[in-house]
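In structure tokens below, several structures.
Every number here is computed from the coordinates shown, using simple stated rules; none is lab data. Keep in mind it's a predicted model, so treat the numbers as computed, not measured. Cβ atoms are built from the backbone, for glycine too; each structure is taken alone.
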Structure 1
Amino acid sequence: MKIALDATYTLGRDLSGVGVYSREILHGLARAHPEARWLFCYRPHRFLRSFAEQLPPNASRRLLREHRAPSADLFHGLNQRLGSARHARAVTTFHDLFVISGDYSTPEFRERFATQARAAAERSDMIITVSRFTAGQVEQLLDVEPSRIRVIHHGARLAPALTARPPERESMILSVGAIQRRKNTVRLVEAFEQIDAGWKLVLAGSSGFDSQEALQRIERSPRKRDIQVLGYVPGPELEELYRRAAIFAFPSLDEGFGMPVLDAMARGVPVLTSSVSAMPEVAGDAALLVDPIDASAIAEGLSRLMADTALRDALVRAGLARVQEFTWEKSVEATWKVYGELL
């Protein structure tokens, strides 16, 4: 059996959510099923760079062309895109559709994304979505019948082993994610202004779509001195922030899954997140859910966590248990079963 996958997004050390997913699925499948032959396919702008990556012994490298399908029994597009080539069998993973459903990107990007997403949905024999929420969006926005959709959750990114005793938690509220409209940064800042002094808000993430609104709001904030905007934070430094933070705040407006929620739980940080999109599905009863449209509701939730150490401890225990339900081994085997349905 020969299976080709789009490996374009797996390159580099500091991967996006799609990159983490792609690498875990690609290498997990090759490791779990040595009897199959795996083709790791890279789009032209990443192909030469891919030679710096070591592949599993049962995998080989291919150039992924827009109009020419690799010679394989099945092709898996890992990021909502297939191209125009005709594959023997095709599976596509859909992570989210917020570009279509919300005002979170430029009109040009929205049009290009929508065209690619609709084409992939139409031509896929099977579609994998990373949450039931995204499955509902694929069904409603792309007119895909439920019989072609399979929900496979991400795995949790476990914390590295500690080499020293962790420091005491600081009066720090940590938020990880791009500073942009969809991540709800402005309302998080407004909520922070309503809570008691003595705490700081740390924002770790690069600037995204319409970040200027949030950055200007921070500049005008009466609590500006207590807000740290760090930009993109590399892995080791980010782990240190997780170790120091007393609260993790992720009041995003729209997520197809919400990896940072599980990241924080795996690192023993109590989580406040949104009661909309995929966050309740991922968080379960292991986080404090709030209405992300209401800055006062976010502030009330933060104040509860600040004041109630017993609640924080309970959410830490629940979060550590919750992440055990999300493993990449489960994701890999569920993906393999989808292949089996088609082959």
Structure 2
Amino acid sequence: MSIKLLWPHTRWPDDHEIERQAAGSEVDCIFVRNPGEVTDEQWAMADALISTLDPLAAEDTDKIENCRIFVTPKVGFDNLDLKKYGALGIPLCHVPDYGTQDVADHAMGLLLGLLKGINRYDNRLRQDPKDHWQPMDHPLALRLSVAKIGIVGLGRIGTAMTLRCKAFGMDVTFYDPYKSNGSDLALGIRRSETLEELFAESDIVSLHVPLNKETRDMINADLLSHAKPGLVLINAARGEVVDIDALHDAMKAGKIGGAGLDVLPEEPANLSKPLISAWHEGQEWIRDRLLITPHSAFYTPQSLYDMRTKGITVALKYLNTGRLENCVNDEFLVNPR
């Protein structure tokens, strides 16, 4: 009997040939538009679930009697009930490597856009190409080779960002209490023992942490009060890591010089938030100091292909060999199926 992979919440509106080819001809791929349309027979026969969303309420988990693994084909898993699937004996795995390079590239792009004034110059020239031909009209300008950048979170993407910053000659310090001693020596960077110290010494801070109880609103008013005046904040991690109202106040007070945000606490952007409203209206005090992109740091055609295929690899490796990769609910996993 062939292995059956079930996508209970189909994200891509095409023929799914990418997934079928990645799975191989011996694997039965089942695609359903949303969980409400999955039949009881499809739930029961699935050897693995692949979904970016949690497709089953707790009272319905008895439907997946044959399921041995659940893979979410993305980095974040804060929207999934790890305990629920762990108690069922189902490993829940993610795909942490599909967009590593792309997110680091995007964070670097936000940094360059702000420090080199690319968007500012373009916006002003579009308004008046003659009178705004002013090459020194950029308050955030800073030579990168003398800039000090703080990296918060030295995981895959934080490390990739570190290497990019070092290539530009930047002085890199990181904060990550979970990295073992010697991580700084391996990369030729410095470790900061506290976030307050990192913010006080850095010209730029780039965030690369997951969302959890520890990191939610980690960038708050108290921490921002320790920032070096004019600091530029980059967030291509998770929106809820930053207290958006505290960032508004710090930017309006001039404590924070600029911010590049690919993620927001509420998406799409909530125009009732003071920071988002000021940006949307083009208020003079914030003009060209805030760059926002639509949670798009991960996107390239190459990363999209990886997103659609790497989860299949994780599922099939476990089903065929018992080798488990990228499991995020191992602390809750009881009697794996």
Structure 3
Amino acid sequence: MATAPTYFSRYGGLWIDRRDFEDALVERQRKGEISKDEADQVRFFEKNGYLILPGAVPASACDRFECDIAAAWERGDERLLIQNPTEYYGKPLAAGAPRVQTRVVDSYVYYESALDLLLSDSIARFMRIIFDDAPLLFQSLSFEMGSEGALHQDTGYVVVNSPMELAATWIALEDVREGSGELIYIPGSHRMPEFHFSGEFKHWSEPRDGAEQQQQWIRLLGENAERMGLRTEIFRPQKGDALIWAADLAHGGSPIQDRSLTRRSLVGHFCPNRAEPNYFAFRPDRRTKGWYRNGYYSSSYYEIPQPNPPQTATPESRKRKTSWFNKLGFGSRKQ
């Protein structure tokens, strides 16, 4: 009888979070499911908690999205919601809205140019490998300026029913300049000791846990990093580069030194299609998924105009779909 795999986290995780990860990786490579280069990428990601994909998306794709979002900022697009760090639901994006510490949420629902970036071949391919499933894009944030966000782990705020089955990507929409409030991250911090809110929860809830636990968690991130000898890195990418990070990688925004500089970026949060974002539980009207090229997408803020592809596909349609995945290098495994 096979022994059930064990994980680094009490909350389980992806196959790369198993303690027998290396054996599982070798077996996948032996079966031809992933290439040697992909195996090297996954091994680096498992060890460090992040992966940089230089030129993950073409500069022209960044320009298309930038054109769309710049027009929205200038003329307004009240289909879209913007938030500052203290807001949850936000307000419609009106012409002339302030851009400092403001983000546009889930622009991919209305802008295909955002889907082209977030579900690009290289990003979606890596997500599929670590998820062992089609990726579900369920949240995005686009920024004009640096966020200056405090150091944190996504699991504290981005809630999925299987907490560790989560990954994110940060795409540079321009060459990021020194002093613009660059993204910072701590390699290896995804394996720091876990913090359990109220003794049992992976995510923070203000009514349940209070502000003191949040501050304790943030403080321990820094203390554990220092104790483990982990160093903070600054991400200063070129346009089109992408950083992908694991659920528990500590990251944040550095202070903006030059307020004249922009730091245009697009962030996406993903889980495997088998998992469920938290809003699926309390917003059943937001469970609808769309499909775009390489993966699914949903949103807690907006209705999805394009429904899910049929789940009861005919043998002929399955054959066409499998052929399409093979052309992209995804192999013949079913979703």
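Each of 1, 2, 3 could give Cα extents along the principal axes in Å, but the derived value 71, 47, 34 comes from 2. Could you figure out which one of 1, 2, 3 the value 15 for relative contact order in percent (Cα under 8 Å, 6 or more apart) was computed from? The read-out was computed on structure 1.
Could you tell me which structure in 1, 2, 3 was used to calculate mean count of other Cβ atoms within 10 Å over residues 66-73 as 22.5? Mind showing how you got there, number by number?
Numbers: 1: 14.2; 2: 22.5; 3: 16.9.
Source structure for this number: 2.
Given a value of 19.6 for Kirkwood radius over Cα pairs in Å, for residues 10-209 alone, point me to the structure among 1, 2, 3 it was derived from. Checking each candidate, the match is 1.
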